[in-house]
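Below you'll find the structures, each written out as structure tokens.
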Structure P
Amino acid sequence: MKALLQCQDITINAGGRELIHQLQWRIEPQQCWGILGPNGCGKTSLLHSLAGLREVDEGEIHIQQRSINSYSQRQLAQLIGLLFQHSSYDFPTRVEELVMSGRFAQQKLLAGITAEDRQQVHSAMQKFKITQLAGRAANTLSGGEMQRVAMAILHTQSPRIALLDEPENHLDPGVMFKLLQVLIEYFSTENRSCIMVLHDPSVAVRLCSHLLLLFGDGRYLKGATLDIATADNLSELYAHPMHAVSIDDGLLFYPG
């Protein structure tokens, strides 16, 4: 199977430290990868590099067998979508208009808004339960409401690869899994994949098919979730004892 995205010996430095050393990483369609690691280990820097917002210090990133640097910004927006760690809007744009902005990358130049665009926006607003917010000004939304809007924008953008930076931010526990599963189900089918930075290993184990652990000193571990998510690996990752408990639908990890 051809990879959607490949990291070929990429190295990322920050603050005079080598955070990631010669990462070899292959993302195939229908995979959902979780990235775990301590604060400052390079998780967000890696995600921004994959989105074309940050240059890597060494190596190359390929998307669909082409260098990321060979794409225009519009082409990249058709292939990669990024959910930022924090989303906020300080101007009174209506929520429905914001969600429609996700369609711009897929629209033909000068074509205007089509019936398909409107259907996509309507569907996304229903899925992320923000239909009642359609007429609200974005600068009046709570953090949780804004996170739902950002998810709907990403869904309507419909890229091949979704990059999610701490997508659980501001979301209540009761809805977090449901909303993330909507994104994961969409971006783990057909010719799509999903990569998300998470803080809670229990969430990662429940949602992700594969894991990438970043230790912050250049080292990394990667592979299928059930192979990588062990108490020993996570204890080393967080420099603190981590314990695992089996539950009905997987594993629960907690600090000792």
Structure Q
Amino acid sequence: MKFGVVVFPGSNCDHDTHHALATVLGRPVDFIWHQSEDIAGFDAIILPGGFAYGDYLRTGAIARFSPVMRAVTKFAKSGGLVLGICNGFQVLLESGLLPGAVLRNAGLRFVCRHVYIRVEHTDTPFTRAARPGQVLKIPIAHSDGNYFCDDATLHDLERNGQILFRYVSPDGRESAEWNPNGALSNIAGVINHERNVAGLMPHPERAAESLLDSADGLVILRSMIDSLARRESQSVGASVAERVPA
């Protein structure tokens, strides 16, 4: 399996993501320049955090028009795994690959600190290594992380199990006190209806080693690795079955 990390002008967590995958987890990973439309050979794509194109207009609004996003959209629609982290999440929202939008933080201030998020569903490629209701300690760093959607979309997200993570207290309780940006329904991350594209505001790549005060982000990255391994196994099994005479 091979991961690709997209690099936009202004990305600043691309090397962190590469380090977590290559050095900490020992997985093949390459950078993908924003002008490239060739993502052949990659099994999962990660859009990292940062300030793509300086976040002019609004977060992710310009990056969605990058040549690479045409390829990422095709990749996603064919079932490929795509994860957006912070600014990457914002790009996926602007691209229409995920529902909703992000607004300025409720306090109109940049927030950079560890938060706690609860895993809401474990039947996805991004959370299968987690326990139901597991609370992860992962840092955030954003000014525009206030997730919002209309009532109909929120109803669909709830009904379809598309809310992946919620901001909570260390013991898993929801309250305004533990919501760092005012996000609707304490939403920290969502997944698409097909369950192969996900995004979250917290940075799992910055919580990949105990030296960073938490290695909880590995739960998300290992979930992706496990999901890709299962896909490969199923693909090999199907190939063998096709060659076995009836």
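Just so you know, all these numbers are worked out from the coordinates, no wet-lab data involved. Everything numeric in this text was worked out from a predicted model, so none of it was measured. Cβ atoms are built from the backbone, for glycine too; each structure is taken alone.
Any idea which of P, Q comes out highest on mean count of other Cβ atoms within 10 Å over residues 151-158?
For this comparison of mean count of other Cβ atoms within 10 Å over residues 151-158, the top structure is P.
Could you figure out which one of P, Q the value 1.7 for distance in nm of label points 7 Å out along Cα→Cβ at positions 199 and 223 was computed from?
Only one of P, Q returns 1.7 for distance in nm of label points 7 Å out along Cα→Cβ at positions 199 and 223, namely Q.
Suppose FRET efficiency 1/(1 + (r/R0)^6) of positions 127 and 143 (r between Cβ atoms, R0 = 30 Å, to 0.05) works out to 0.70; of P, Q, which structure was it derived from?
The value was obtained from structure Q.
For the read-out mean count of other Cβ atoms within 10 Å over residues 63-70, a value of 19.1 was computed from one structure; give its label from P, Q.
Derived from the structure labelled Q.
With volume of the Cα convex hull per residue in Å³ derived from the coordinates and found to be 139, which of P, Q does the value describe?
P
Given a computed value of 1.00 for FRET efficiency 1/(1 + (r/R0)^6) of positions 39 and 79 (r between Cβ atoms, R0 = 35 Å, to 0.05), which structure among P, Q does it belong to?
Q
Work out which structure the value 3.7 belongs to, where distance in nm of label points 7 Å out along Cα→Cβ at positions 15 and 103 was derived from one of P, Q.
Working through the options, I get structure Q.
Matching task: -9500 is the computed value of helix-only ellipticity at 222 nm (-39500 (n - 2.57) for each DSSP H run of 4 or more, over all residues; to 500). Pick the structure from P, Q.
The structure behind it is P.
One of P, Q was used to compute relative contact order in percent (Cα under 8 Å, 6 or more apart), and the answer was 19. Which one was it?
Clearly, the read-out refers to Q.
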